[in-house]
Every structure is written in C-alpha cells, then in structure tokens.
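These are the structures in question, set out in turn.
Just so you know, all these numbers are worked out from the coordinates, no wet-lab data involved. This is a predicted model, so every value here is computed, not measured. Cβ atoms are built from the backbone, for glycine too; each structure is taken alone.
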Structure P
Amino acid sequence: MIKRIAHLCLISKDLAATERFYTTALGLKKAFNFLSKGTITGFYLAVGEDSFIEVFLTDQTPDGKSSAIQHFCLEVDSIDKISARVKKAGYEITEKQMGSDQSWQAWLTDPNGVRIELHEYTPASSQITRSDVKR
C-alpha cells in the first residue's frame, strides 16, 4: 500500500541559497516550482526518479525546539485504503483532498507529533508532469 517516501519538506529563509546548496553541492536537479502570484515560494528537488525534497520559503528560524524539517510524505497507491486502515487502528486522519500539485493528499500525526502527509498521484500531478504549481 505504501510505495515509497515521496518527499521530505524543509523550510528555508533563503530559497536561492538552499537551491544552490542542493543543486551545486549535492548535484540534485530542480523538478518544479511553487508559485504564488508569479513569485516563487518554494520548489521540489528530484532525488532519484520518484522521490523529492520539498522546500518552502519562511521567515521562521528553527529555535532548537523545532526543526527545519516540517513533515515527510509517503506515496501510496490508495489514500482511501490507507485511511480506512488508519481509522480502524484507532488513529485520526484528515479527509482526502486534492492538493494544488494535483495529487490527492491526507494528513496524520504520529505519537511523537511528527506530521505525515500521504500522496496519491494522478496523471496531472506535478510530481509526474514536473509542471509548476500555481496557488
């Protein structure tokens, strides 16, 4: 049911510096951007063929109690099936909804407070098409 880790989400105060580090130092390629009113507010970096690092602009700085890692995302073959399993096990999960990247998503939190996003890709998903996301 779970296919792979789809992405890890990071926050950044400096998108250009973050992009430069991951593309120049680590050799990753930018897959697509998140745009808000024509301004880049984040981007995806491809890690292999089907996994990503998601980066979003923020003015927050991790304070030692929090982390620049915001959540991790698992790609699943069916959010409906996973949701039923999660609920049957006694845990809460959000309703499935279509994200701005054209992927179905749902959210849950582990017992340690780690947020987990579930993604079910569609043929129009930016993760498949590499199309920029306009919010």
Structure Q
Amino acid sequence: MTEIIEKITTPDAPKAIGPYSQAAKVNNMLFTSGQIALDPVSGQMCGSDIKSQTEQVMKNLSNVLKAAGATFDNVIKTTCFLADIGDFAVFNEVYASYIKSSPARSCVAVKELPKGALVEVELIALIL
C-alpha cells in the first residue's frame, strides 16, 4: 500500500512535530496534515493574534501545495480549527484572501491546539 502513497515534504513548511507527513498524495488527490503557525526555519510560533497566525498557516499550506504541484485553486475541502470561535470573522477574512475558489469547508472551535496555536487548517486538493 505504501508504494501508492507519495509523501510530500518541503523545507518551506514546518517539519512535522510528530509521526506524520506534511502531506500525502494518492493518485491525483492530496491530503495535507493540519498546519499551525510555525515558522519553517525556526520552528517557533509566528504571531500572537489570529490574523498573523492565520497568515502563517496559509503560507505554510501554500508551500505544501506548491511542493505537490498544486495551488489553492486545486483545493476541494478544508477543515479549520479555531481555539476561539470569536476569532471566526478575522480568520475568515484572511482565509478568503488566499482561497478564492470556495471549496467545501468545516470550521469548528476546539478546546486546545498544539503548541498553544490559535488556528489550524488542513486541506484536500485535486491535482489535475
């Protein structure tokens, strides 16, 4: 089974902080792991507010997509996790500046995210 799964990695997104890959590609489908606002070089959290953290998350996802030969236009589904649903409007504003194709999406508030992050986003893309 592993021979049909291509692991996608790039130094332009944070290294996995656990036993997982930045993304996995199966045929023409790409599944990213959730990205939080870690700086790819330092491994440290970027920003202390939802706007700056969402910007970094989207940059990280953009770089993972690029490594797989895709862009945000290829995204068909996102799952978004917020530490505070009160941040939804600001998060949505930044998200919409990156993803214009209106894919299917779930957005939920969670009790806590890794490393105290305020936001985490994962996505599924179709690579044509």
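Given that helix-only ellipticity at 222 nm (-39500 (n - 2.57) for each DSSP H run of 4 or more, over all residues; to 500), derived from a single structure, equals -7500, which label among P, Q identifies that structure? Derived from Q, not from the others. Quick one: volume of the Cα convex hull per residue in Å³, for residues 39-78 alone came out at 108 when computed from one of P, Q, so which one is it? That value comes from structure P.
With mean count of other Cβ atoms within 10 Å over residues 31-38 coming out at 22.0, pick the structure among P, Q it was computed from. Label of the source structure: Q.
Ranked by Kirkwood radius over Cα pairs in Å, which of P, Q sits at the highest value? Walk me through the numbers before you get to the answer.
Values: P: 15.7; Q: 14.6.
If we compare Kirkwood radius over Cα pairs in Å over P, Q, the biggest value is for P.
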